[in-house]
Structure P
Amino acid sequence: MITDPSGRALDYLRLSLTDRCNLRCVYCMPEEGVVWKPHAEILRFEESLRLCRILCALGIRRIKLTGGEPLVRRGLENFIRELREIPLLEELTLTTNGLLLAEFLDCLGDDARFLLNGVNISLNSPDAANFARIARRDRLGAALGGMRRALAAGLPVKLNCVPVRGFNERDLAATAALAKDEVRAVRFIELMPLGAGASLEGVPMAEVLAVLEGEFGPLRRDYSRIGNGPAVYYAVPGFAGKIGFISAISETFCAGCNRLRLGADGRLRACLASEISADLRSLLRSGAGDDEIKNAVLRLAASKPVSHRFAGPVAKGGRGGSGGLPGQEYCRIEDGMYRIGG
């Protein structure tokens, strides 16, 4: 088992597969995009698979596949099949913007509900105009199509919404209403002051809760566990799904943090807001054995801070690169490694 100096058991890995994305959300990156990492700096699938085996041997039991947008990586369906063969892995989930999800699930076919334990879809507004304002791409139809395809495949679906002042705070009730029927949960996530998000104003979760109670009546706290994250859930009368709140700023939940983060570049981090990392890619490519890599992981876990420090210098950095690339249209890349953008 991996533990940190605070005694927290770290059994959950967020595995980023790419820094590329086919949206340009206002809180994530500039409209023109960022400088993508060269292919040579991105872990190959076989490298990610080896690291996952090592991490599972140390105590990781749950993995969430993320990006960027993970579905722009070609061959992801085969990687998922190989991941599921790791005996100690108990749960595998995916977070996506949904644009390529229907196509991806078609590739998985009937195996989708056995290979994946759930899908998280980022959906910041069910209103087409506001969705486009936030994502800078008019692709709400594709995102909703991906959601419907996931539900039809029998996958538990959770929707994630980041309320941003001046963009989608008027859509909060309509977004929450997506949990009325088949969606397992709609979660509202406080804007973190990272990268492009540092220049925007988020909507505190207390305000979101007040808006929803004004629309639906009193929400009842639900103490059942839904997933591996820090969301606090509420039940809404007449809703099949739950409403969740992830309050990273106003109600710090660091005391229960159970995660490690492996970037697409092979850098392992114990905290989103910490600059300390372990360069596992270099170890892999230098011929390091499993024990050497395990020791690097344990040393990194020993550096996990008690809590985040979003006011520190890490919050001022850009996302994924050091500047925009005019004309680098959202993942419109045909080089064998990535899909054409959604």
Structure Q
Amino acid sequence: MTPYSLGIVGAGAIGTVHVNTASALDDVKLTAICDERYDVLETLTRSSGARAYPEYQQLALEERLDGVILCTPPDTHPELAQFYLERGIDVLCEKPLATSGDAARTMLACAQRNGRLLMLASKFRYVPDLAGARQLIREGALGQIRHAEIIFVSNVDMRGRWNADPARSGGGVVIDNGSHAADICRYLFGPVVSVAAVGYKRCEELSVEDSAYLYLGTQTGTGVTVDLSWSLDRSFPYYVRIFGERGRLCVGWKETTLTRGAGGHPTVVGAGYSKADAFAFVQADFVAASSGRSRPRVDTADALASVDVVDAAYASIREGGRTAVEAVEGVAV
């Protein structure tokens, strides 16, 4: 069997994780890595055995690739994705998919025209504890869900990073960590139909928001609060907490616990979050879908919805009040 030929564009922190993951996957050959920074590129290609390319066009022109992973800033995603898709190469794109819904629709339309796969690398869908939480909700183990919260709060110096350059990133913590929160909400509780958002007083001297609070209204009626920050020094053992009429589920970084009833004691039901495992599952799903063996866990509607929720959050911050989110089920792009 011929190995799946994979290229990676962008050798920053996330690109490096993808390189290490791809190098360990069975039936996948990491063929090439692209980055304009020669020193970073040389280090990764030496350790992985992949060939080095300073320009993204060279990967498609000089190599036979089945798929590429885009690990570059989101303002570059439309141009890069279109280039590879038009040359018959499937694309796994790191979040956020694009800096706006319009740009995301352009990318997805290109994939559709060319009969290729464009998949969002939404890693939390591949965390077993979150999949278990989804199953518990669907089985009714928690009863009616009364409320849920998603928390991505940490103290990280973002000065000098592309994430804090609005021209490259499309915004601050809302588009960065809010993209994950939007997809987790959709995965667990169904499509988001409205967003109310506020930005905190900025703690860092950045050109983008470093903290925000969102309220997501879902099609199922569950209200979900989302706490986001790059600047607040608060640590939580969990990143998702779900309150149901029959109990409480805390999806944590080191373990996941289920508490049944008002006075019950928490029981460990999950082993926590593994970044390495999540990335490995994302890549394996992409390769399987690209090879025609299965459907991707993150589909076109999921990818587009994550961008639309972020757009709605920024509209709410600018204008105040609640912003509706357009339904994307069965969307024609």
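Couple of notes before you dig in:
- Relative contact order in percent (Cα under 8 Å, 6 or more apart) - highest-scoring structure of P, Q: P
- At a computed -11500 (helix-only ellipticity at 222 nm (-39500 (n - 2.57) for each DSSP H run of 4 or more, over all residues; to 500)), which of P, Q: Q
- Highest-scoring entry among P, Q, by distance in nm of label points 7 Å out along Cα→Cβ at positions 203 and 235, is P.
- Comparing Rg/Rh (Cα atoms, Kirkwood Rh), for residues 83-170 alone across structures P, Q, the highest value is found for Q.
- Comparing volume of the Cα convex hull per residue in Å³ across structures P, Q, the highest figure is found for Q.
- Per distance in nm of label points 7 Å out along Cα→Cβ at positions 35 and 75, the highest-valued of structures P, Q: P
- Which of P, Q yields 0.15 [FRET efficiency 1/(1 + (r/R0)^6) of positions 27 and 99 (r between Cβ atoms, R0 = 25 Å, to 0.05), calculated]: Q
- For 46, 41, 25 (Cα extents along the principal axes in Å, for residues 115-210 alone, calculated) the corresponding structure among P, Q: Q
Every read-out reported here was derived from the displayed coordinates using simple, explicitly stated rules and does not represent laboratory data. On a predicted model such as this, the values are computed, not experimentally measured, just so you know. Cβ atoms are built from the backbone, for glycine too; each structure is taken alone.
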